[in-house]
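Below are structures written as structure tokens.
Readers should treat all values here as calculations from the given coordinates under stated rules, not as data from a laboratory. These numbers come from a predicted model, not from an experiment. Cβ atoms are built from the backbone, for glycine too; each structure is taken alone.
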Structure 1
Amino acid sequence: MEMKRRCVITGMGVVSPNGIGTSAFSQATLAGKSGVRRISRFDSSAIEVQIAGEVSDFDELAWVDKKERKHVSRVLPIALCAASEALTSAGVDSASLPIEDRRRFGVIIGTGGGSQEFTEEQYRLYFHGQLSKMSLFCVPTGVMGSISSDINVRFGLRGPSHVVTTGCTSSTDAMAYSMRQIESGRLDWVLTGGADAPISLGTVRGFILMRILTEKWNASPEKGSRPFSVDRDGFVLAEGSWMFVLEEYEHAKARGAKILAEVAGYGSTCEAYHRVRLMECGEEPARAIELAMKTAGIGPENVDYVNLHGTSTQLNDRIETRALKLAMGEDRARQVPMSALKSQIGHPQGACGAAGVAATLVAMHAEQIPPTLNLLNPDPECDLDYVPDAGRRKKIEHAVCNCIAFGSKNSALVLRRTA
């Protein structure tokens, strides 16, 4: 009987509001260092929300030529930087790979807004009569699929080049799609993860109209993202990229690669309920978690840690808490430590699932759970162990990484420690 092909993570790269590079991100995440700050990308003084999870001191021109920069979105240099680190940490020099290896090496990434801030700028130039300043590539760059193509071109990878965009579950779903490609034997490795750069005036104003961004903490940005706190009033918009090399287990062993973890399970559901709201019952987010555990071959008793979606909105945090109780049983849910990375970096939209996976890998290897910040007064309806304020020592064999998205979507991954 043929053994099932297994999917493992052999490389990771990070461009995050709380640290550029895996080392800086790891240190900041374990220490509970906030990357939320006042917006510098544009003048926000005239609008209600003036804070975001920005990646500061990032040199875009180290990744995109100066002449080329006007033709691409900020999301591309951020993605290229994280992708390059992921390949390097996996011990992969893509330029030296034989052609057949590069043909079995896919690029599958998740993004929510993609190049939306670039498109917004093109419209601004157009409606201000500055056509000569518009990019020749305003259409192809504005198409989300171009992000993965540009990554393929940069690293010479000739496998499938796909972009998954399912809102906040985008990078979770992209990683799962990558896992399926490897398990089925179609590919041996995939460069995957998420990238988003949505911090633009139009996008921020759009979220303000929806009344889901926090407006209370402009004077104290690091306090703005406060998942599960009784005084939470909305999320903090963020940007960043978290990329991984996923690889077939025997393929990784044969080349002596260091294995960070196994992607062991995935579940995805849709409530079919509303464009942005969640049903109060929490049944479908719970079912996504249950499916992820089932495909990983584990039960709630095997889960050592949950990386939460934890957006800091009233609705999401309350219902996610309810979903964990349904999926794991209330008694077990109360025993499992959980934390929300968004309390440190804000909400990077479609890249948030990959960010949660990165934080979970950090926790696994440090044997320390990152803290949830700003949880001074928990909501009585949010009554699980969110590891507030300071990290906690814990060996993690299995972890659930949870995501919830607009459009009634829910997705979860299970990571497994490997020997």
Structure 2
Amino acid sequence: MPDGAVTSPLPHTGSLSERIARRTSALELNSTFFFTLSLAAIEGGVVAVFAKQTWAASAPERQLNVCVALLGAMSELANILSFIWSSAGQGRRLVPFINSLQFAAIALITVIAFLPETPTGLYLLVVFALAARSCWSGIITLRTSAWRANYPPKTRAKIIGRLSVVQVFVVAGTGSALGLLLDRNPDLFRVVLPVLCAFSLLAVWSYGKIRVRREDRLLNSAANPIMKPWQGPMVVLKVLRSDRRYAQFMLCMFVLGFGNLMLPPIVVITMRDEFHYGYFRSILATSSVPAVVQLLFIPFWARFLDHAHVVRFRSIHSWVFVAGSFTFMLSALLHQVALVYAGAAVMGIGYAGGSLAWNLGHVDFSPPSETSRYMATHVTLNGVRGLLAPLASVSCYELLQAWRLDAALWMFVAAFFVNAVGAAGFVWLRVAMGAEAARVRRGA
């Protein structure tokens, strides 16, 4: 096993299934660690700062800001492809298919190191980053089947939690290290990125040694695909039409998520254009600080969500995002960069709860047989707002600048009010659902 390997969270005793899970989790933890070394380079808060800083002198400002908006929302944009990956994975052996997606993502990230610092290079950065994030979206979509097959229910959450912790820490650490290096010499990305990608090949090797238990049975059960890729939009409409309360919940989520996604591109632009900060201090605000705070607050929100319907949870949790956007608004009003970092920390508290509700909330609405379709509806709508919100935010920012107004301040004000409407919507929905919002069904 390579140096730096991560040990399994499972004890060294137990049944055959637990011993297999222990070996598998060790391999997957190693794969997650090494793969995230390259994935960190295209994490939204990192790659958006990279583009803004690197192409500031060589690309038109308006086009650059639009690309920054798209890059910052890459993870949400890639979610639109969730239906495609679900169908593409049907009837295929999971590990080789996931290996191919890992290798493709690493290759696409490597190419970024050789892009010219011209407008064409900037546009290609968006294309390659989106393609790489799409591969990662496929990995996320498909690996849940391997988790279900390989990890016993009583240890599955613990193992997946460890994977998340490793990934967040590597993203935060690698992103910060990249920022420090690029502040010293921006051309270092042409060397550092290929080196990170070379180490990430160890992830392909490590994951390739995983075996999916009873995979032949899984392949036989997948003989008839659940849905074709082009059926995805119709499934979304069917779910929303058949479940009025879930449609209302999705509307509130869309509004709140729209406000949250308006913020990142404006923060990236503000850190350079208003405060004249470089790579490292910008990446701290957009990626590292929210990531570390998120890890610290996940246990707090987990205890709350375990005993609360997701509507009740969101009716309280959503106000953290309102507080975060208000803090950003104050940073622009008072021109205090410390408040930018404070706002990033508050948003990290919100992301901690959001990451939990994202994975479990739909279960409070869906019948057991419809869980995957409810989740797919949520993921798809997240992708739609991931496309619309950043573009709307940057477009309005450019328009306000043309009118010689304080564009950053007014965009933070707009995000604050959108978030407040979304949070108020959850409060309204909680009241409207009454006793229904007091029941928790996901444990059934």
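Points to keep in mind about this one:
- helix-only ellipticity at 222 nm (-39500 (n - 2.57) for each DSSP H run of 4 or more, over all residues; to 500) derived as -10000 - corresponding label from 1, 2: 1
- In this comparison of 1, 2, the computed figure -0.88 for log10 I(q)/I(0) by the Debye sum over Cα atoms at q = 0.18 Å⁻¹, for residues 33-128 alone is attributed to 2.
- With distance in nm of label points 7 Å out along Cα→Cβ at positions 201 and 353 computed over the structures 1, 2, the top value is the one for 2, the highest of the group.
- Of structures 1, 2, the largest value of distance in nm of label points 7 Å out along Cα→Cβ at positions 137 and 337 belongs to 1.
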